1. Which of the displayed structures (1, 2) returns the greatest value of mean count of other Cβ atoms within 10 Å over residues 26-33 on calculation?
2. For distance in nm of label points 7 Å out along Cα→Cβ at positions 18 and 218, which structure out of 1, 2 has the highest calculated value?
3. With distance in nm of label points 7 Å out along Cα→Cβ at positions 138 and 170 as the yardstick, tell me which of 1, 2 scores highest.
4. Quick check on the output: 13.5 is mean projected area of the Cα convex hull in nm², derived from one of 1, 2. Which one produced it?
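No lab work stands behind these numbers, since they all come straight from the coordinates. Quick caveat, the model's predicted, so the values are computed rather than measured. Cβ atoms are built from the backbone, for glycine too; each structure is taken alone.
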Structure 1
Amino acid sequence: MSDHLKRRAAEVAAKTELRSGMKLGLGTGSTAKHFVDIVGERIRAGETYLCVPTSEATRIQAESLGIPLTTLDEIGEIDLTVDGADEFDPALNLIKGGGAAHLREKMVAVNSKRMIVIADASKKVAVLGAFPLPVEVVQFAHNTTARAVARAFAAEGITVETRLRKAKDGSTLVTDNGNFVLDCVNSGIANPGALAARLDSIPGVVEHGLFIGLCFAVYLGSEDGVAVIGKTS
């Protein structure tokens, strides 16, 4: 998704969804970054928002824009969370975690009245799984956990290869929460709810990137404009 299309989708989402006085969840990633910029612009224009960032990167960006921040513990229920996605299916189930922020992103989304996604047409799929599913795991016995994760995929009839995510310098990536990420390259997730339940039951799995039933609407940017899939109210 080119940068101007990301900005266009973020602008339409902001125009449709934002109301001064809201408590917001701020997503993570290159698309969500545009929405955070817009929130900063709206604040400079006199509107008021109180926001919870979903990653340290988003926190740093928001602070640089003068956006008032709080924590999930302090704020209680959030009115609206706006984030990106790596994939979404016709039921608006998502795969997230390409930026390794899916634990905090899901915690914020679950505690929001509404979550919406900004995306482009390449993120729309018939079946989830072309994008490797990120699974955040504790460092202790992570290979044992990886084997259990592979068994969970196999139990759903899904072929999988688990890969420990690396940072840009070649070291093992460590999330903001001090954990590792397994990228699960798979043959397609026909029943994401069932796989999510299996992954949730594995000791050592902190969180996975399947977002089931959390997304209300997707703002889909393209050269033809921005389409809205789902509910805008």
Structure 2
Amino acid sequence: MNFFFLPEIIGGSTRLSPEESRHCTRVLRKKTGDYVNVLDGKGSIYQCRILKADPDDTLFEIIEKRQQPSRDYSIHIAIAPTKNMDRMEWFIEKSVEIGIDKISFIRCRNSERTSIKTDRMQKKAVSALKQSGNLFLPELSEMTDINNFISIPFENNRKYIAHAETGAGNPLMRNAGARMNYVVMVGPEGDFTGEELKKISAAGFVPVSLSPMRLRTETAGLVACMILHLINTQI
């Protein structure tokens, strides 16, 4: 099943973006009268009929709308982008497929990358959304300094820092309860500094381990996401 993405959908007839219109008509060869499925990234899927198949301006009408209920827990991963952006794009893709609510990019003392193109990350997230059929597109934040990030209150959230050494003996799987909102911090390839760890701990983030193995940054982010899903789907 092919999906198209349109974040703002109104009743009656509406249009795909030029990029989505070209994909619809030239790649998938959809014609006037064909049915397509459109996602808004907010939990809704629309069955639509094409009224005008145009590579630059495809017009459609909504036939049926289905809304998926939101989960009773949320997952927020704060991660320091890797030097190799292919690895970070892989994390974006896979975490969207699994299901994630928010991704924050943090800048640490040992970060090898201090800026990112969030518009490119957004495109990767949308592509993964359409490929997987997941109905919720995560919020992506701009790069934020670690000190600014840990100063955010995060009320009603369980706050964790994934750290092999300080979290030894406290696995996330055993510590995190179900039906909660979670924020998990994952450090850069050069790890958090000792000073950063003290500040993070003082801000109320609980050190946890994700695996007895030493995980790469993007792997750690994905494992944390998967563990939290498992905790909640086993109940």
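1. On the way: 1: 24.6; 2: 11.9.
Sorting by mean count of other Cβ atoms within 10 Å over residues 26-33 in descending order puts 1 first.
2. Values: 1: 2.4; 2: 3.0.
Result for distance in nm of label points 7 Å out along Cα→Cβ at positions 18 and 218 over 1, 2: largest is 2.
3. By distance in nm of label points 7 Å out along Cα→Cβ at positions 138 and 170, the leading structure of 1, 2 is 1.
4. On the way: 1: 12.4; 2: 13.5.
Traced to structure 2.
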